[in-house]
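Below are structures written as structure tokens.
Values in this text are rule-based calculations from the coordinates and carry no lab data. The structure presented is a predicted model; accordingly, all values stated were derived computationally and were not measured. Cβ atoms are built from the backbone, for glycine too; each structure is taken alone.
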Structure 1
Amino acid sequence: MVRMESVRRTLGPGVQFVCGSFHAPAGSQMALWGPSGCGKSTMLNLITGLLRPHGGKVCVDGEEIQGMREAQLDAFRAERFGFVFQTFNLLAPFTALQNVMLGMRFADVVPHGEWRSRSLEMLERVGLKHRTASRPNTMSVGERQRVAIARALVNRPKLIVADEPTGSLDPKTSDAVMDLLLELCREAEVTLLLVTHEKSIAERVPERFDCVGLVQESQS
């Protein structure tokens with residue numbers, strides 16, 4: 001599903017991101033983990049096309065993305081990716097249902113007539129059937145992250161990328177959200193790449209990729 005070969009990206013004077021080889025098979029669940037500054041977020045940004053490599057290849061779902069035009073890359077992301085963020089990225093004026101439906105507006109993969117029913121189905125699946133009309137500021141952090149997970153999965157993407165999805169949660173809520181995310185991705189046979197600096201979270205994911213050493217400084 002995701003493959004990187006001889007990828008490098010200059011981050012600053014004398015500092016480079018270098019990844020010789022990486023492979024996440026379709027349907028796998030993998031944690032990209034390591035301390036702050038080790039390169040895990042840079043790696044995720046290269047995989048999603050938010051950063052372009054200065055050398056090497058980044059392949060997602062069989063397509064090389066590093067040479068795509070911006071408009072082509074935007075459409076590719078909308079159709080193939082689902083995103084879960086630490087800060088949820090929900091729109092405050094909108095209800096939980098509306099926030100999930102917005103996830104379908106930017107990808108031409110679900111007929112408009114199915115937006116509402118598909119979104120309601122996903123909210124029920126994440127345990128929020130009773131909160132469809134609630135706005136984010138009336139919800140707990142755990143509920144907000146469940147809405148974000150529903151939004152990420154509603155288009156049935158090929159790949160979920162989760163950037164520190166438990167970073168804003170207490171330990172009990174973190175465990176519940178991780179259980180849900182892993183279960184839903186397994187059910188949907190969606191590839192999951194999860195960035196975390198917490199070893200305890202990384203150990204819950206079936207496969208792990210240690211990002212230490214990806215950021216290299218040249219010796220002067």
Structure 2
Amino acid sequence: MKILLVEDEHKIANFIKQGLMQERHVVDVAYDGTTGYDLASSESYDLIILDRLLPGMDGIKICKDLRTSGNHTPILMLTAKTQTMDKVEGFESGADDYLTKPFAFEELLARIKALGRRPKSQIEENIVVDSLSLNTSTFEVKRYDTLINLSSKEFSLLEYLMKHKGKILTKEQIIGHVWSYDSDILPNTVEVFIGYLRNKVDKPFKNKKSLIHTIRGFGYRLGE
């Protein structure tokens with residue numbers, strides 16, 4: 001998943017980011033409300049983790065403005081406020097879930113997975129394309145009965161390709177979803193990682209059809 005984390009406390013934000021990255025998520029971080037709203041409005045995310053009390057623009061206003069503009073990305077709101085009315089206000093602003101500080105990281109992960117299972121986010125736990133399968137919970141990738149070991153970035157790239165099986169994806173689309181907003185991406189970065197995937201997904205299976213295709217002048221496609 002590509003996640004936007006909007007949290008002004010740097011220590012908490014960095015802790016959450018590192019934990020999510022270890023779970024194979026791509027994470028953008030904004031440390032103030034204005035930057036968070038701008039990223040949420042201009043970039044594509046699977047989930048937004050949103051602190052309630054933020055400098056520049058508070059979480060309630062961000063949530064309301066996103067929903068008003070037609071942005072339906074799932075939002076998990078974080079806050080130190082524990083009163084029932086505070087939670088009600090969060091839900092009424094358009095938040096999908098509400099987690100009070102302090103919290104256990106395991107609970108945060110459980111809530112992220114629960115939001116990911118909702119139909120509107122279209123997140124699948126086990127994705128299958130032809131003879132290739134990928135599990136987003138166990139991070140297990142197989143072709144036929146052969147396990148394929150992938151790096152974190154290779155896994156994210158393959159997951160994105162498989163979720164859009166049969167569709168041509170441009171380099172810009174791939175970079176926008178697989179790499180974080182502030183990543184230093186070289187022009188041939190996507191080509192390099194597509195090459196890594198081919199070496200693991202296609203080349204070891206010499207008598208089988210290739211699954212990853214280059215569409216010259218357009219981008220890449222996985223599957224027919």
Taking 15 as the value of relative contact order in percent (Cα under 8 Å, 6 or more apart) derived from one of the structures shown (1, 2), identify that structure.
-> 2
Using the calculated result 1.2 for distance in nm of label points 7 Å out along Cα→Cβ at positions 54 and 78, pick out the matching structure from 1, 2.
-> 2
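Any idea which of 1, 2 comes out highest on FRET efficiency 1/(1 + (r/R0)^6) of positions 30 and 102 (r between Cβ atoms, R0 = 30 Å, to 0.05)? Can you show the working numbers first?
On the way: 1: 0.60; 2: 0.90.
Biggest value here belongs to 2.
Given structures 1, 2, which gives the highest value for distance in nm of label points 7 Å out along Cα→Cβ at positions 6 and 206?
2
Out of 1, 2, choose the structure whose coordinates give Cα Rg over 2.2 N^0.38 Å, for residues 46-93 alone equal to 1.08 when calculated. Walk me through the intermediate numbers first.
Details: 1: 1.33; 2: 1.08.
Going through each structure in turn, the value belongs to 2.
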Quick one: Rg and Dmax of the Cα atoms in Å came out at 18.7, 62 when computed from one of 1, 2, so which one is it?
-> 2
